[in-house]
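The numbers here are math on the coordinates, done by the rules we state, and not lab data. These figures come from a predicted structure and were not determined experimentally. Cβ atoms are built from the backbone, for glycine too; each structure is taken alone.
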Structure 1
Amino acid sequence: MEPISGILNVNKPAGLSSARVVGQIKRLLPPRTKVGHAGTLDPFATGVLLVLVGKATRWCEQLMGQPKQYIATVKLGATTATLDPESPEQPADPPVDRPEESQVLEVLQRFVGEIQQVPPQFSALKIAGRPAYQLARRGESLNLPPRTVRIDRMELLGYQWPTLNLRVDCGRGTYIRSIARDVGQILAGGGYLTTLCRTRIGRFDLQQAVSLQQLAESGVVSFLHSAIEP
């Protein structure tokens with residue numbers, strides 16, 4: 001019997017880590033089938049998660065290098081330690097005036113192109129072999145160096161104080177939580193993500209993504225993509 005292999009375009013639900021999604025899918029496959037994913041989504045985030053099955057795990061690096069698109073909701077005038085809803089909100093101190101939409105649009109354009117971005121303290125980046133989030137949870141102060149990332153487009157979908165709705169097209173290694181932090185800091189003394197949905201990785205789009213329930217009911221094989229390119 002030919003080993004099962006291919007790419008699953010999974011619509012990750014909120015509340016599950018990427019690793020737990022992989023674990024649930026692994027239970028639907030024959031024993032000892034290799035399963036991984038290309039590009040982590042935080043537990044609160046939703047959307048496209050590419051799960052790699054069998055020989056497709058060798059495509060991980062190539063898939064992680066594909067352009068990505070996100071829809072994000074940013075709350076201005078406040079922040080959290082994790083830059084998302086997973087930790088308590090801290091209002092900006094002192095409070096700032098509400099920015100006009102024209103100011104918002106001008107600031108967003110500053111982030112288009114190649115930029116230097118400091119990763120979030122609560123991230124999976126390794127420091128002396130340990131994930132940064134483990135050190136941050138222990139209260140250690142981290143000095144993460146900035147990295148060059150690429151933002152292809154930053155579109156304002158809606159603005160009603162204190163909420164921004166954004167569409168972001170970007171390259172590998174971009175942290176949308178860091179964008180929320182940096183845009184918010186300029187506009188309103190702080191900002192953090194309240195929702196995040198990844199809508200595309202390369203040619204894999206959210207509209208064609210499959211749910212965990214569909215996989216459980218219909219099986220994995222019929223939803224596998226056999227190659228990176230059509």
Structure 2
Amino acid sequence: MRHLLAASFGFCAAIGSAAVSDEVKSRTGVVVELYTSQGCSSCPPADDFFAVLAQTPGVIPLALHVDYWDYIGWEDQFANSTYTDRQKAYARATGSRMIYTPQMIVGGTERVEGNRPDEVSKIIHRQMEVPQPVALKLDRIGDSIDIAARALAPLDGPVRVQLVRYRPEQTVVIERGENAGRTVTYRNIVTSWEPLGDWTGEEPLNLKVFSPGEDPVVVLLQKTGPGEIVAAATTD
């Protein structure tokens with residue numbers, strides 16, 4: 001994994017030549033990852049609560065559909081083994097051998113199994129009150145994403161810069177499996193999760209990436225482990 005130390009990648013020149021009318025600014029927030037599956041009978045209530053989070057200011061909800069329920073009669077068309085691997089990595093980071101659906105992970109550090117809206121809401125509000133160690137800003141200009149970050153205090157180690165794309169909404173008629181007969185509208189469905197490199201925070205980060213298409217973009221700065229998400233921003 002390459003290190004991104006004050007990488008410019010033509011950042012300033014590209015900003016100067018872009019059309020202002022094509023520019024989309026970003027917002028920051030607390031990341032909530034939902035691990036879910038269309039084949040899991042316990043998941044629809046959590047999916048419903050997640051839909052509320054998708055409309056909540058200050059929250060960046062990301063639904064990662066896992067593939068380990070596909071064998072029981074309904075294949076989740078959003079599932080990706082990469083997301084299953086990410087959930088397993090979170091479990092290993094805490095010394096656990098178990099993974100669950102539904103499960104929400106808030107800010108990369110606090111894990112909630114099952115559908116427990118009150119607990120998740122309390123965690124979100126608590127994390128909103130914690131000062132962020134990094135200022136992060138995205139500018140989307142056409143198919144380019146300009147990422148700018150600055151450490152407000154020394155970081156205790158490098159963080160991984162990650163680019164996430166998601167589909168805001170899609171309705172699915174589930175015909176087989178544990179949820180046969182249900183029609184569910186899923187929100188913020190992650191379609192790709194790409195590591196861009198590591199950043200130490202010693203110098204400002206200025207990075208341009210190519211990300212075609214209209215789906216919203218999220219950039220996360222996360223401690224390895226995976227661990228704490230020190231900053232996140234989206235262009236939704």
Problem - For mean count of other Cβ atoms within 10 Å over residues 51-58 computed as 19.5, the structure of 1, 2 it came from - result: 1
Practice task
Kindly point out which one of 1, 2 the value 32, 21, 16 was derived from, the read-out being semi-axes √(5λ) of the Cα gyration tensor in Å, for residues 27-162 alone.
Solution key: 1
Handout entry: Identity of the structure behind 54, 39, 31 (criterion: Cα extents along the principal axes in Å, calculated), options 1, 2
Key = 2
